[in-house]
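Asks: The data blocks that follow each hold one structure.
No lab work stands behind these numbers, since they all come straight from the coordinates. Note that this is a predicted model, so its numbers are computed, not measured. Cβ atoms are built from the backbone, for glycine too; each structure is taken alone.
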Structure P
Amino acid sequence: MIEIQGLTKQYGSVRAVDDVTFEVKPGVVTGFLGPNGAGKSTTMRMILGLDRPTAGRALIDGVPYGELRNPLTKVGALLDAKAVHPNRSARNHLKWMAQSNGLPLSRVDEVLGIVGLDGVAGKKAGGFSLGMGQRLGLAAALLGDPEVLLLDEPVNGLDPEGIRWVRSLVKALAAEGRSVLISSHLLSEMALTADQLVVIGRGRLIADMPTYDFVKQYSGSSVIVRAEHLDAFAGTLSAEGIGYERGADEEGRPTLIVPDQTTESIGRLAFSVGVALDELSLRRASLEDAFMELTRDDVQYQSRPAGNQGGHHAR
C-alpha cells in the first residue's frame, strides 16, 4: 500500500506538488491523471525517494522507500524506459539488476517471457524500438515480483495489442492483491483499466474517487431523440422548458440531443403528445470529457482553436 500524506515539493518559486494526500490500496488499479506539468512524475519520484519532499511524506507499507529492505521485492517501478545502457543486452540488463538485489537469475528469463522479449533477449537495448524499450522497462519493474507497482506512461510507444496486454497485465496484478499506480495520457485506456482515479492539476489534488463516480460527477449524460416529426417534438421540449441541441446520427439523420434528462422522462413526454420516436437512447460522456471539464483551469499550456492562430492569413 502507498500512503501519500501532505506531500509538497518546492523548486525555487515553483510549487510542483502542493499538499497532496491520497492512498493506493491493494487490489486496486489507481489511475494517476493530470495535465502536463501537473506534478505526476514529481510525485512518483518522491514516492521512490528520488526527490526529497519539501513537506509531507510518502510511505510504502508504513515506511519510506529508502528504509525498505530488498526494495525490488516490495516495489517495481517504470519511470523512464530509456534508463538502460545501450550496449547491454536485455538479458544482461536484467541479470545485473537481479544479482545486485539477490534475486534468482531464473527470474530474468521468466519476466522476459512475460513481456514478450524472450526472442530478442540477447540483443542490445540501444537498438530497441520505443515499444520494446517499454516492455524491457516493465520486465525490470516485475523482476522482484513486487507487491507495489508504479508505472509512468507504460503504454507509450506500444501498438494496440501491446496496450491491451498492459491493461490485462495490470488488472491481473491488482487482482492478486498488489497495489498499482499507473499514469497515462490515454484517457480512453484509463477508463478501461483504472478502478480508482487520482487527478492533480498545478500540483494540487482535485479528485480522488472511483472511475465510475468520477465520470458520473464531472460529466453529464444526454438523451438522443430521432423522430419523423422532430420539429414538433423540439417545440414540445421548448414549451416544457427543456433545453436541447440539434445533431445528426452516423447516417446523417437529424436528431435532438437533450442533456441531463432520462430516457424515461423524454419517452413519457413524447407519448403524451403523440410523437412516435424512431430512436430514444442515452449517451454517457467519456472519461476524457470528464477530465477536460475538471482540469480546464489547470492546464499549463493552453492551445488555441484552429483558425485562430494569429499571423498572416491568405487572402
Structure Q
Amino acid sequence: MIELNALTRRYGRTTAVDDLTLTVRPGHVTGFLGPNGAGKSTTLRMIIGLTEPTSGTVTVDGVRFADRPRGLRHAGALLDAGDVHGGRSAVAHLWALARSNGIARGRVDEVLREVGLSAAARRRIGGFSLGMRQRLGIAAALLGDPPVLLFDEPFNGLDPEGVRWVRDLFRRLAAEGRTVFVSSHLMSEMQNCVDRLVVIGRGRLIAEQSLAEFAAGSTRAGVSVRTPDAAGLAAVLAAEGADVRPGDAGALIVTGLTAARIGDLALAHRIGLHELSTRTASLEDAFMALTADSVEYLAGEGIR
C-alpha cells in the first residue's frame, strides 16, 4: 500500500505537488493520470525517496522508503528506462542492484527470463533499443519480488507483443495481491489494463475512483441519434428535459434520457430514426473533459 498525506513539493515559487492525499491499495492496477506538468513524476520520485517532500508524508506499507535498508525488497520502480549505465551489460546492471539489496544472484536470471532478455543478458545496454531498455527497467523493478511496484510510461518503445505482455504482467501482479501504480499518457492502454484511477492537475488531486466510475462521469457519454428531422426531435427531447447537442456527421448526442425513452418519444411524434445507440465515453474523453482547466500547455492557443 502507498499512502500520501498532505504531500507537497515546491521548487522556489513553483508548487509541483500541492497537498496531495491519497491511498493506492493492493490488488488493483491503479492508473496515475494528469496533463504534462501536473506533478506525476515528482510524486513518483517522492514515493521512492528520490525527491524529498517540502512537507507532508509518503509511506510504502507504513514506512518511508528511504528508511528501508534493502528497498528493492519492498518497492520496485521503473521511472526512466534511459537512466542506466550504457557501458554495462544487462546482467551486470541487475547483479549490482541485487548485491546492494541482498538478493540472490539466481534472481537476476529469473527476471531476465521473465522480461525476455536472456539472449541479450551480456550485451552492453548502450546498444539496446528503447523497448529493450523498458524490459530491463521492468526486470529491475521485479528483482526484489516486491509487494509494491511503480511504473512511469512503461509502454513507450514497445511493439504490440510487448505492450500486451506488459498489460498482462500488471494484471497478474495485481491478482497476486500487489500494489501496482502506473503512469502513462497512452490512454488506450490505460483503459485496457487499469482498475482504478488517480487523476491530478497542477499538483492537486482531481479524481480518485474506479475506471468505470470515472468514464461514466464524463459529459461526453449519452445516446447518439440520427434522424432526418433533427430540429424536430431536438425540440421534443428538450421539452422532456434532455440535453441535446450536435455530434459527429449530423448525429445528436442526448443526455438525460435513455435510448428506450428517446425511441418512444420519436414514435409518438412520428419522427423517423436512422440510428439510436448508447454512447459510452472513452477514458480519453473523460480525461480531457475533467482536466481541461488544468492543462498547462494547450495546443492551438497561438502565441500571446
Structure R
Amino acid sequence: MFKKSVQKFPGKICEVELGTGEKAIKLGGAQVLPFCSFDGDTGNTPKVGMEIQDIYPEDWIDTLKELYKDVASDPAAWAKFIEDKYAPDFICLRLVGADPNGLDKPVDECAKIAKAVADAITLPLVVAGTGNHEKDGKLFEAVAKELEGKNILLMSAVEDNYKAVAAAGVLAYKHKIGAESSVDINLAKQLNILLSQLGIQNESIVMNVGSAAAGYGYEYVISTMDRIRLAALGQNDKTLQMPIITPVSFETYKIKETVSTESDVPEWGNQEDRAISMEVSTASGVLVSGSDAVILRHPTSVKIIKNLINELSA
C-alpha cells in the first residue's frame, strides 16, 4: 500500500490579530507551506482586503471611478460602501493626500480622515502611507494616536522611520506595525531584528516584503517569499516567523498593461479585463508563495481571489 510522506517543519508562523470585535481577523499561524494541508496545520486562511484613498482617485481606471463615483470623494462613505457591498476581510486606506509631492495635506487632517473611516466600518483597517519616509513617520504617529483602541495595521515602517512608527504605533497605542523591505530576505530579517530590539513582539509585526506586478521582476518576489517561508518553518528562524501582507494593487495599477486605454492600444483588448487579469495573476502567485493577506482594488479581483483561497483551503 502506498503511504504518502508528510513534510514536517520545526517552525511556526506567529499569529497577528487586526481589528476588534466580531470582524477581527488573524493572520498567520501556519506550520506548513501555503495550502499544504496534507502536511499539517495551514493556520488562518489568507485574507483579502480592498484599497481606498483619502482623496478622489483621479489616476484610477475609468471603470473603477465610475463604480465609486457616488462615494469616492468621501473616504468614510467609500469604506462603508465597500464593506456593505463587497465584504472584504479588511479595508486599506491609502493616505495619498499627505504626499509632499502632491497635496501635502497636514498629518492631523489625514489622521482625522482615518478616524472617520475607522468609525464608519466594523472591518479591520490597514492604513498605508505616502512612501515618503519622513512624512510617513509623522503621519503614522498622528494616525496611531487618533485611532487608539482600533487595533489597526500601520503599513509600513522602513529602516528610516521604524523607531518613530513603532514607538507610537505599537508601544504607545497598541496597534500593529508593517515592516517594509525591498524584496530581500536579509533586509526583511534585519528590520524585524531592529523592531524586536525596541521591544516589539512578533505578534505585533506583519511583514511587507515587497511586490511587483506579474512579469515585472515578479519571479524575484516569489523566490524571496519562498526563502522567507522556508527559513521561518524549516530553519525555525524566529526573526522571520511573522505573517506577510502584499499590497498587490499598489503595483499592478502602475504598469502599461493596466493603465493604457483601449484607444491607446486597441490590440490589447478591454482595459478593465487587463487590470483584473494582472491583479489576479499577481495575487495568486504571492498567496501560494507565502503571503497571508493581499490588498486589491477591483471587486471582481476580490471575488476571484476569495474563491481561489476557498478552493485551495477546502
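Asks: With distance in nm of label points 7 Å out along Cα→Cβ at positions 35 and 283 coming out at 2.6, pick the structure among P, Q, R it was computed from. Could the numbers behind the result be given before it?
Replies: Numbers: P: 2.6; Q: 2.0; R: 1.4.
Source structure: P.
Asks: Can you spot which of P, Q, R the value 45, 23, 21 was calculated from, given it is semi-axes √(5λ) of the Cα gyration tensor in Å?
Replies: On the way: P: 45, 23, 21; Q: 45, 22, 17; R: 29, 25, 18.
Here the read-out was taken from P.
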